[in-house]
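Novice: Have a look at these structures, which come just after this line.
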Structure 1
Amino acid sequence: MEISSLKGIGPKTSKALENSGIKTIEDLMNYYPFRYDVIKRSNINELIQDDKIIIDGIIENTPNVFYFNKKMNKMTFKLNIGSYLLNVIIFNRAFLKDKIKIGSIITVIGKFDKAHSKIIASDIRMGKLPSIPIIEPIYHSIGGLSSNQIKNYIYSVDDFNVTEYVPEYLKEKYRLIDKKSSIKIIHNPKNSKELKQAENYLKYEELFLFMLKMNSLKLNKSNKIGLKRNVDKKSVMDFINKLPFELTVDQMECVNKIYEDLNSSNRMNRLIQGDVGSGKTIVAIIALYINYLSGYEGALMAPTEVLAYQHFTNLKNIFKDYNINIEILTGNLKVKEKKDIYKRLKNKEIDIIIGTHALFSEDVTYNNLGLVITDEQHRFGVNQRGNLKNKGITPDILYLSATPIPRTYALTIYGDMDVSSIKTLPSGRKQIITILKKNKEIKDVLLIMLEEIKKKHQIYVIAPLIEESDKIDLENVNELEKKMTTAFGKICKIGVMHGKMCKEEKDKVMEEFKKGEISILISTTVIEVGVDVKNATMMVIFDAYRFGLSQLHQLRGRVGRNDLQSYCALISDKEKERLDIMTKTNDGFKISEEDFKLRGSGDLFGVRQSGDMNFKLANFKTDFNILVKARDDSNQILQNNQIENYPKLVKLLNESVNLD
């Protein structure tokens with residue numbers, strides 16, 4: 001059923017949901033919470049500065065409301081919780097003033113400023129906290145719709161259709177509940193046991209279908225028919241020897257593997273995973289050169305326009321002495337510019353094309369595409385491969401990933417690919433010095449920042465997301481901006497980037513930072529993987545305990561992009577033992593191993609890391625045991641020729657993995 005048929009959803013809301021891919025009621029029901037809040041009373045004596053607090057109490061005074069910036073307001077009042085009298089501040093809730101009366105009982109959720117006996121509230125609810133903890137789903141906002149609005153729409157659904165893919169015998173084997181029940185529970189769990197049952201089915205189905213596709217690709221022999229090449233190795237080595245730097249042993253080994261792949265009769269399907277700053281890009285450039293020597297076109301796809309232009313600049317510089325035509329194609333080009341590129345591609349006037357997903361749109365026709373390289377490999381899915389097949393093209397494919405994965409996991413997750421790893425850093429790169437400090441030791445960090453600013457170097461400052469789409473995050477950024485302005489505002493320009501800004505605003509700030517106009521960039525968003533600002537020499541991460549080790553390592557990799565000594569400061573009053581690993585090693589593979597070990601089964605109610613393949617629920621790190629079962633079960637079905645017994649699975653495979 002169309003989403004517009006749901007009560008309360010008008011044309012504007014319907015359009016916002018459809019723009020986010022939610023066109024039917026079934027799509028809405030498959031829009032899962034990204035985490036859960038457990039609503040239960042906090043023990044205020046156990047909380048530290050800036051902890052999340054959930055507390056109920058009695059209103060002690062009539063609220064005061066202050067209006068500013070026309071659309072903004074701030075309400076303050078005192079809350080008696082028995083043992084303490086707390087000041088409560090909440091933004092843009094003036095409409096609640098008449099309900100908040102002296103003597104009434106309310107529940108407040110927010111951030112606890114212990115030093116000033118104050119709560120920066122994100123939510124106020126009338127009445128006392130329930131005696132039994134409530135598990136409350138939290139959704140990512142869509143087109144201006146809040147988590148609560150999305151939840152209310154989902155709760156208004158009476159019935160919906162599901163396609164259940166897991167065979168009955170596997171459901172019985174693992175005692176899984178059915179899919180429809182799982183979806184209902186995932187949106188409204190009564191307790192943690194029930195939620196676990198729902199997650200078990202939905203995670204297993206996601207991983208089962210993923211491994212079924214991977215294993216089918218692996219078994220599909222026609223996928224291995226490659227292009228014929230005969231490239232002289234001497235020509236390749238001449239190019240490598242003219243580079244202004246020497247390749248590392250790992251880089252050279254990857255080049256040799258790629259050369260063998262491209263000159264063999266089999267189709268290349270190789271993943272290169274390398275630590276941040278390990279030099280994957282130059283390996284990709286050499287692969288494009290080998291492909292060019294064989295007379296084929298090459299395409300390099302980046303996940304964002306920023307990275308696409310960065311690659312474009314690098315390639316133009318490296319190939320400046322070669323007669324190689326290089327162009328860039330992104331969604332933001334003018335129609336006339338796009339048409340010109342389409343024409344030149346069709347006429348084989350372009351040797352290497354760089355861009356975003358626009359490279360595989362319907363309007364693009366390649367003359368003789370021989371190699372597709374995708375940066376951040378998980379972004380390139382079966383849909384793009386389908387588009388290539390529809391064009392009658394079966395190029396070799398090379399994937400690049402800056403997320404190091406332990407070999408055991410890589411062989412399972414990327415079972416249909418050959419995996420190469422780059423572990424050694426290019427010569428001249430200095431190890432990033434990482435320090436771990438408590439909030440009370442912030443002066444030590446500020447002194448290092450001052451020294452870097454004096455050297456005309458640049459600094460990233462990361463403020464973690466605490467509550468998705470809540471004012472509390474903006475407050476977090478504003479507080480940091482005030483602190484940084486107090487410390488450095490007179491000597492340098494400070495920029496801010498957060499989720500409330502539109503794409504144009506973010507791009508403008510990032511461009512100013514890349515040009516060196518901004519010295520300190522404060523951001524709630526993760527700085528784009530691969531963005532290369534060579535003058536950035538320091539990364540400061542507040543509340544570092546909120547991030548996984550691998551994510552911290554990715555952030556740290558935004559600095560140290562040249563021969564300058566770089567620093568990373570982790571600021572946290574929690575999880576010192578876990579975070580201390582970051583101060584002892586810069587090896588992303590070791591950190592990844594530790595991350596897998598430490599995170600265990602994950603924290604059900606914590607800030608959940610998204611899966612490497614952007615699964616809705618499953619996570620390769622925390623659900624690896626389920627992944628292994630899904631791998632073995634899908635293999636059994638495929639190898640024993642049982643797939644024909646499951647028409648839904650056959651249809652799914654025909655629509656996806658057999659595209660190549």
Structure 2
Amino acid sequence: MRKLIRKLDFKKNSFDELQEKEWIVTNGLGGYASGTINCVPTRRYHGYLVAASSPPIGRVMMLNNLNEVIRIDSKSSKYDATGISISGMHLQDEQFGKKNSYLTEFRLENGLPFWKYQIEDTIIEKKLIMPHLQNTTYIMYHLLSAKPIELLLRPSVEFRPHGKPFTRERKKAYTFSARSDQFEILLNAIYPSLRIMIEADKYSFIYDNIQYEHNYVFEAQAGYDSAAILWSPGYFHINLNPGLAVCLVASTEKWNLKSNEAFDSENIRRSNLLESAKVKTDFGLELALAADQFIIFPKGRNEDLTRANALGDQVRTIIAGYHWFTDWGRDTMISLEGLTQATGRLFEAGWILKTFSQYIRNGLIPNMFPEERKQGIYQTADATLWFFHAFDRYMEVSRDNLLLHILIPKFVEIIEAHFKGTLFGISVDLNDGLLKQGQEGTHLTWMDAKCGDWIVTPRRGKTVEINALWYNALCLVIKWLKQEKNENPNLDKYVQYAKKARKSFNERFWYQKGGYLYDIVDGENGDDTSLRPNQIFAISLPNEVLEEKYWQRVLDIVQSRLLTPVGLRSLSSDSPDYKAKYFGDLRSRDAAYHQGTVWTWLIGAFIDAYLKKNPNDKAKARAFLKDFEMHLNQSCIGTISEIFDAEKPFISRGCISQAWSVAEVLRSLYKTLE
């Protein structure tokens with residue numbers, strides 16, 4: 001069984017820097033455990049158990065924190081009798097010193113976190129898992145040194161939907177109950193109960209019913225309420241003997257596995273993921289493990305499950321990013337190839353495509369599924385066009401002609417809806433064959449950001465990437481109809497409009513003065529000359545809409561003005577709207593989100609375009625990815641962030657682990673193998 005290890009070099013990291021680095025473990029349902037390397041919660045999303053619950057509540061914070069204290073020969077030790085905080089946080093931080101840390105090692109083994117603590121000659125190792133498809137967390141402590149110690153574990157809670165603001169006052173108190181082998185915390189009928197069990201030869205529970213305030217540093221920096229009142233029923237007192245392990249299990253459901261069985265099963269599952277992965281370098285294998293975080297079973301969508309079971313299938317979807325995103329149609333379709341093909345999970349790609357095909361309404365797939373509801377929101381102009389692309393990439397490998405036969409009527413339905421005009425002003429301009437979109441007060445493309453009534457990057461009109469996607473979709477449906485020998489009466493129309501759209505695109509979008517493509521034509525403010533990365537899709541997609549004579553000039557300007565070691569800038573630095581940092585309160589961040597901020601996922605399209613022009617230069621294409629391997633040690637260990645600042649040192653921002661970032665780097669790595 002292969003063991004893939006990533007270890008942090010503590011000589012290069014101060015206590016505060018370790019507090020800025022994070023870890024995450026997920027459960028295949030959208031639930032997770034996550035925190036800082038020092039185990040000091042700094043975000044509202046940090047906790048040892050965020051359970052995936054069905055709508056209308058969604059994911060819920062169940063076990064916020066676990067204060068960890070040890071006692072070493074407390075009668076004669078120089079240490080205070082209350083113990084030594086090993087997790088970097090204690091109810092009396094001042095007593096032990098916030099800058100004091102006994103953490104000597106942090107590593108990932110097959111993507112799972114391990115901590116090692118040392119106080120003089122006492123050495124303790126801690127590890128954590130979430131079994132697949134269970135809202136359960138196992139936290140195991142193993143004493144590696146020769147003298148017995150006492151371990152004190154204090155669970156603290158503040159039940160709430162994981163992304164919601166902190167609740168400072170409660171109308172109803174928590175209920176705590178203890179049985180012979182299990183402890184339970186209950187708030188009300190809205191939330192599941194939290195069950196806690198200790199696996200140890202000898203332990204006791206000391207009930208003291210306290211609450212205390214904790215300040216979440218990251219929330220304060222982001223301009224949010226940062227103070228939470230956590231409640232603790234008491235603490236576990238555990239005798240830990242040399243060479244032995246104890247385990248705390250926290251869950252919102254019944255579980256049957258003992259801790260050793262649970263750890264063994266999860267390690268076998270992860271080893272199987274490594275065996276299936278297509279890229280066998282350590283970097284590629286780590287990305288395959290990171291990709292596993294995003295492919296989930298959507299808990300609570302019972303109609304989808306019933307439908308899939310009737311067909312002998314299963315339901316799967318893709319979480320766009322952790323901690324706060326749910327499954328988004330656009331992100332799912334862009335991520336699908338990298339998350340499934342490069343990881344050897346092609347059958348799950350088929351399930352995801354079938355699942356989304358059931359959600360088509362008015363010729364659109366959903367933009368997103370909010371946590372509090374089962375129905376999707378359809379406010380998107382590009383997600384549906386990415387659906388064509390994702391299916392094409394799946395077909396390229398699977399040759400799943402049966403699924404093509406099933407879905408071709410749906411693809412025709414989508415194309416026809418766009419010709420007739422669908423929601424949000426999305427329709428084909430019959431004069432030039434180009435696709436226009438936009439409705440006042442809405443944001444429909446991947447690059448739209450909205451803060452209140454302020455549309456930061458208004459893109460109503462004919463946008464460059466949507467028309468590249470539209471042309472690609474037309475070409476694909478033509479190919480599939482011919483492959484199916486489908487005598488659709490509209491086939492000739494699709495052929496003619498594909499030709500018209502390509503001709504119009506090259507006439508309208510080429511900005512001769514700048515030597516690149518307009519971002520928008522026929523926009524609400526005319527033609528937009530902003531130098532943005534969206535133009536790269538006019539080359540990168542399998543059916544490129546841009547004539548080859550323009551390729552090199554576009555590649556040159558994108559490489560010189562937008563390319564960074566961690567992706568493409570969303571706007572050139574010579575624009576008056578350019579923002580070098582994504583930082584500050586929500587309004588400040590929204591103002592920078594697409595105004596310079598670097599997006600990792602765009603590196604995939606850039607490499608596709610580069611290789612289309614330079615097909616024999618895979619080594620140079622692969623070199624564009626080299627800094628991402630270093631990034632696996634820089635933010636959330638073992639995965640890739642959503643976005644980065646636009647200038648050096650390219651600080652990571654946004655989601656700590658993003659599906660399309662991981663997917664596009666992994667896909668590009670696979671594509672550039674010799």
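Bear in mind that the values in this text are calculations on the coordinates, not laboratory data. In this text, all values refer to a predicted model and were calculated from it rather than measured experimentally. Cβ atoms are built from the backbone, for glycine too; each structure is taken alone.
Novice: Once mean count of other Cβ atoms within 10 Å over residues 35-42 is calculated for every structure in 1, 2, which label goes with the largest value?
Specialist: 2
Novice: One of 1, 2 was used to calculate semi-axes √(5λ) of the Cα gyration tensor in Å, for residues 147-226 alone, giving 28, 19, 11; which?
Specialist: 2
Novice: Right, here's the next one. Given that Rg and Dmax of the Cα atoms in Å, derived from a single structure, equals 26.3, 90, which label among 1, 2 identifies that structure?
Specialist: For Rg and Dmax of the Cα atoms in Å, the value 26.3, 90 is produced by structure 2.
Novice: To which of 1, 2 does the computed value -9000 (helix-only ellipticity at 222 nm (-39500 (n - 2.57) for each DSSP H run of 4 or more, over all residues; to 500)) belong?
Specialist: For helix-only ellipticity at 222 nm (-39500 (n - 2.57) for each DSSP H run of 4 or more, over all residues; to 500), the value -9000 is produced by structure 2.
Novice: Supply the structure label, taken from 1, 2, corresponding to Cα Rg over 2.2 N^0.38 Å, for residues 155-202 alone with the calculated value 1.34.
Specialist: Of the structures listed, the value fits 2.
Novice: Work out which structure the value 0.65 belongs to, where FRET efficiency 1/(1 + (r/R0)^6) of positions 539 and 627 (r between Cβ atoms, R0 = 35 Å, to 0.05) was derived from one of 1, 2.
Specialist: Clearly, the read-out refers to 1.
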